[in-house]
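Student: Okay, got some structures for you below.
Bear in mind that the values in this text are calculations on the coordinates, not laboratory data. Everything quoted here is computed from the prediction, not taken from an experiment. Cβ atoms are built from the backbone, for glycine too; each structure is taken alone.
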Structure 1
Amino acid sequence: MHHLVIDRWSRGSSSLHQRDPRAKLAALLVFLIVLSTTRPAAQWAFAAYAIMLIIAVHSARLPILGLAGRAALVLPFSATFALLTWWSGDTLRALALAEKSFLSGMAALLLVATTPLTGWTAALESWRAPRMLILVIQFVYRYLFVIAEQAQRMRWAAVCRGSHKTGGFRLATGLVGVLFARSWQRADGIYHAMLARGFRGRFVPAAPAPFRAADALFFSACLAGCLAVRILL
């Protein structure tokens, strides 16, 4: 499961992992704004953005192919609009749409892969983001582990019964239905267990660490690099 691997990546000890989540989140916002406002004809700028991401991935000691493969999962969602733009005769805009989608996914994935969930959700909370949005993110992320565990158990059970030899669409649809039914039951049990332990609709965030000079320097370098590429290329 992708989220299990990413969660393991986020526990690293590189220099990028050690940066304050608020600095990394602010750098991501700057990168996304600069990327979204780049002209389609500025192909050298997109190449420069890709190089910046490659350098960041290398400094975080993460597998570039693993991150790129997971970031490419956003392309099917933007491929429809890119194809429509390409058929209308605007080839550069179609190419830029695909590039922006991929680079945006790569940047967001890099943040998640270098920052634990508690870190970047605490950064959102410190920015006064809507509490309901943060709560939904936390619940969805945690329940992904419930679904992944249940799916793994069902797969092992199917293999032990030899169902993989006579599988098909009917078997797959049945397994999906059972998976969601059992996941809902487990999620409901987990929620009631949380209520019994004092949960009142909010996860108590950890006290944020002090914003150090190295964090400010990191954000300044990201800001200067993004603005330089946006203006000069």
Structure 2
Amino acid sequence: MAQARSVLAIFGVMIAFQASADMELTFSPMSEWDKKRFEGETDYQTMLDTELNTSVLYGRSDASASGLIQEIDIDLTETPWVSWYWKVVESPNVTDESVKAQDDFAWRIGVTVTPGLTMMSSETIIYVWSPNKPHNSFWGNPFSPGSFKMLAANIGDKKGEWQYVSRNVREDFQRVFGENYRTLSAVSIMSDSDNSKSQSAAYVSPIRFSSSSIPPLKFP
């Protein structure tokens, strides 16, 4: 019996360790995120969403582009999955996001690796809500096609409803860049409409990294 209790105790520690490896990046407080301004300034606000029962981030851009970034080490061998909910109210007025004049998105969520000694060696996958590109397709960012790859993570373009995204980041880097990276160095988020001189408005939940894919919530 004592041996059985010891085994259970060890097993319990293992479960606790696995659970503690999961990580959630929230937007409250906003001070944990550094603001990066590119053109004008996107209006970011946190608010409580009753459907998700959590604090979410609202982003509103008016021919503007500023983002939020958090430099943080995330072990992709322990937590390769990233998941979030997003809801778009208004998309930028674009028809082809692969050209510079239309490189705008209601949401873009970036995950960055830095395999070299400086950020000059970094590579980034940017998960985007695109009303024009096929789901799961990717392309080089028109301003920096070698280091930044855009990946359409939304399914359809239905406005005003929460949509769930769950991605294996490590597998996505393998597919997009052909590299098996082990550690992220930064996570970023931006809502922008500066190139198309239009507007966007959207919501996003906290961003969670986990050891396995998490099933989506069931809404009434």
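Student: Taking -25000 as the value of helix-only ellipticity at 222 nm (-39500 (n - 2.57) for each DSSP H run of 4 or more, over all residues; to 500) derived from one of the structures shown (1, 2), identify that structure.
Tutor: Corresponding structure: 1.
Student: P(r) over Cα pairs in 10 Å bins from 0, in percent, for residues 83-178 alone computed as 12, 23, 19, 30, 15, 1: which structure among 1, 2? Write out the running numbers ahead of the final one.
Tutor: On the way: 1: 12, 23, 19, 30, 15, 1; 2: 16, 49, 29, 6, 0.
Label of the originating structure: 1.
Student: When mean count of other Cβ atoms within 10 Å over residues 59-66 is compared over structures 1, 2, which one is greatest?
Tutor: Evaluating mean count of other Cβ atoms within 10 Å over residues 59-66 on every structure, the highest lands on 2.
Student: Among the shown structures 1, 2, from which was the value 7, 24, 29, 24, 14, 3, 0 of P(r) over Cα pairs in 10 Å bins from 0, in percent calculated?
Tutor: Only one of 1, 2 returns 7, 24, 29, 24, 14, 3, 0 for P(r) over Cα pairs in 10 Å bins from 0, in percent, namely 1.
Student: Something else: Which structure, out of 1, 2, was FRET efficiency 1/(1 + (r/R0)^6) of positions 115 and 203 (r between Cβ atoms, R0 = 35 Å, to 0.05) derived from, given a value of 0.60? Don't skip to the answer; put the middle values down first.
Tutor: Working: 1: 1.00; 2: 0.60.
The correct label is 2.
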